[in-house]
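Derivation of every value follows stated rules applied to the coordinates shown; laboratory data play no part. Please read all numbers here as calculations on a predicted model, not as lab measurements. Cβ atoms are built from the backbone, for glycine too; each structure is taken alone.
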Structure P
Amino acid sequence: MTNLKDIKNRIQSVESTKKITRAMKMVASAKVKKAENTVKASRPFTQSLNTMFRKLLNSVGDFSSASLKIKSPVDNYPALLKHREIRAVGMLVNTSNKGLAGAYNANVVRKTLKRIEDYAAKGIKTYLFVIGQKGNAALKRKVANYNCEIVKTYLNIANNPTPEAAKLVTEDLAAYFVDEKIDKIEIMTTRFKNMMSYFVEEWEVLPLTSFDDENSSDNVVDPLMEFEPDKHHILQKVVPMYITNIIYQSLLEAQASELASRMTAMSSATTNAEKMIASLSVEYNKSRQAAITQEIVEVVSGANAQMG
């Protein structure tokens, strides 16, 4: 017969777990709406910046740093826009610091490893810039078998994505690119769709792919527009802004996806805990009833034996 005390202890344990998962669901629910609003509000700006940047780039022609004051790699826009043979790739990987978010981190890590494997098959080395403790821990265990190296880990950014944090990441990536340690920059992140879904994406940042319909009026600066002091100085400011904004947008998308995934996972866990408690309660009542019945049978049998 099942021990009643063991069943009761299991019920209490599941009840405690349910309180935790319910609390985590409520916290994620409170945060995810704000994150969703932030993502949706930032997308139009990102699109407008990309359009403006495309127009400016198509109107410049040759890139030149002759008249520019270059204080850091991120200021060297001609080097950042330079195309060269891809021998090494710098990949920014967006994950979270906390677990219990369903398959969120596992999905990002899985696709990252597949990308690393594809590059390794071509003889291309991958340098990882990892955001989040979960991604760092998982990738550190698995990248040893590939032509890959984790060169930078950012932990605080995962909890609080800001333009300033994105700028720091941009400066690190730009330094590696301008020094020709890497020849390509891409981001492995998630695209937030809604409260119930997201999908993992690769975003190519540098080198810039050619823009379609470059002669289209939508991709050309108005001929009446003038630039002061000149287009090269404007590009020196816009290129870092363009890269930083892409990174910042990826951070916002990743945060919203993580919170939505955690909310869904904790909701499912809470429901499962409730079902398990109901099942254990039934089992407890059956065992208790069986124990009472057994005691009654023993009492009646003892009484009959004495009367006999």
Structure Q
Amino acid sequence: MQVPPPDAALPVSVFGEIWGYLISGKEEAFKADAPLTDIGYFGAEVDMYGQLVNVPNPRDIPHFSGRVHLVLGCGGRALSHFVLMEGSSVRKQLIADLLEKVKPFDGLQIDFELVPPRDGDQFRSFLAELRKGLGTKSFTIALPARFRTLDTDVYDYEKIKPLVDRILVMAYDEHWATSEPGPIASMDWCKSVAEYSLKTIGPEKLIMGLPFYGRTWGSINLFRAFFFSGIERIKQEHQVTEVRREKGIPTFTYEVPVTVTVYYEDDYSLSTRMEMYRALGVRSIGFWALGQESPTIWERLRVHQE
């Protein structure tokens, strides 16, 4: 993909919907003049017992006039399997609690990122029950990025599309904390994700997610456990001569050079990606997460007025 020269004037990108994710407890990150149509209020979770906890209060962002969506996360494969089990009392109670707690919100978003591969049917029936219970409230889901159809995919876009009003595609974490260093969302990778998403989801239901954050990688990873022989080897390699004891436990320190690689987002990269999405036919975008952005990025955005 061709990108504009770094010194090019940045355009104002116009979208029909602009979403921003707000983390509960960090409400000061919300800027009242930001051109947002929707806020995904992040923080509701499923605890180890399958119960709904940490539901934020939409009254904590009183200066926002747009739509506020309760976002529910579930942080583990075993826990996801547990709460999605069809017919279980835990699942029934979770759905009942969600439908009660979502009442002061404009909608609900599901962000289950660790659904086990064999639980696709249970996951989709869970979504179908919520869709029925929500009535006229908006129902959205956040799904991982795809650029092709995968066999036995729990997050199959085409199967999930009929069950929700919107699908936010998390087009970030192309490289992650334990991967090789690289962009959070390279332009060519994002283009492939957007093209596939537009084809399978369609522009009416698609929200393309963009990252505000960056990552760092060190050239070495020192967080390891060692056999005794490995510790002795380290002492020899780094010429450790002093071993001290803390209440009988041997310990020593040594220094090594570390090269840190950083990939992040700025106004230029975000603007280039937004204009690419707009040119492809994307109508709605969403940002993870408010408070992590360059403060001038909002000057590059505008909501399309019907």
Structure R
Amino acid sequence: MNEPQRPAFTRAQLLRLGAALCAGAALPSFAQQQGRPAMTKMSTRPIPSTQEALPVVGCGTWIGFDHRPGTDEYKRLPGVLDALFAAGGKVIDSSPMYGRSEETTGELLAASKQRENREAFLATKVWTSGREAGIAQMEQSFARLRTQRIDLMQVHNLVDWKTQLATLRGWKDKGRVRYIGITHYTASAYGEVEAVLRAEKLDFVQINYSLDAREAEQRLLPLAAERGVAVIVNMPFGGGGLLRRLRDQPLPAWAGEIGCTSWAQVLLKFVLSHPAVTCAIPGTSRAEHMADNAAAGAGEFPDAGFWRRNAGSIGLS
């Protein structure tokens, strides 16, 4: 096995370079100045129910977008969306559970007018019990996101899923939402997620999956493929703990073989290597991290054999 090789740049330097490479209209001139070709746009995968192409890396908004205008954190957020769109991404996932993240997303998109250009694929959730409460919460999401149509509405953590899915089917028929789905974030709920996938016709399922949390490989990912359901992965970094553990270690030599210059890219490449996965949505509030994440969506994705051979070198199997 090859010995780990320390990269020529620090992670911070590579992140800054990635952000520069994703700087929108300035990107071609930057690439020319550096003597490098322009960044390759990220890959897309088809949504099984319609074959619509969806970019494979999006942006989650939990915590990162829960900021108020005028704060330093809020001022950084337009750059996050700029980096996402510049790299060819468009999926933005939120929830009424995430504080003011929906509202922030709507404000930023309205300010940048990206929504009118249909660059954003807006995904959010309903997270309450009862038909009327669900309708009220979803109407609030429309208002906060400043849109007349939401691309994907999901039942968050399966809360009162039968009631909410009944409403969503009617809204889908009327064109208010384009796709419907369910979500969860822990393997302890996989039994119920599996039951709903088998019983209901869905467009999407959103679940956790990472190099250190691979239970979804056993039943859920194969079932989603069998049922023709798109998969969004909501915790590709293992909730952040895995990335924190690895980030101070040098990248192994094999990371370069798959085009990765950071641990975040390695972890995302693993998730996207599974053929059932449609999109991963790591959350961030920093443009340089968004650019770094998005870079994992370009190039080739190694097969399962590659990960079996190499995961052990970083303490995972």
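List of remarks:
- Ranking P, Q, R by Rg/Rh (Cα atoms, Kirkwood Rh), the structure that comes out highest: P
- Read-out P(r) over Cα pairs in 10 Å bins from 0, in percent, for residues 205-260 alone, computed value 17, 33, 33, 13, 3, structure in P, Q, R: P
- Which of P, Q, R leads on mean count of other Cβ atoms within 10 Å over residues 53-60, largest value: R
- In this comparison of P, Q, R, the computed figure -7500 for helix-only ellipticity at 222 nm (-39500 (n - 2.57) for each DSSP H run of 4 or more, over all residues; to 500) is attributed to Q.
- Comparison of P, Q, R - label where FRET efficiency 1/(1 + (r/R0)^6) of positions 101 and 237 (r between Cβ atoms, R0 = 35 Å, to 0.05) is highest: R
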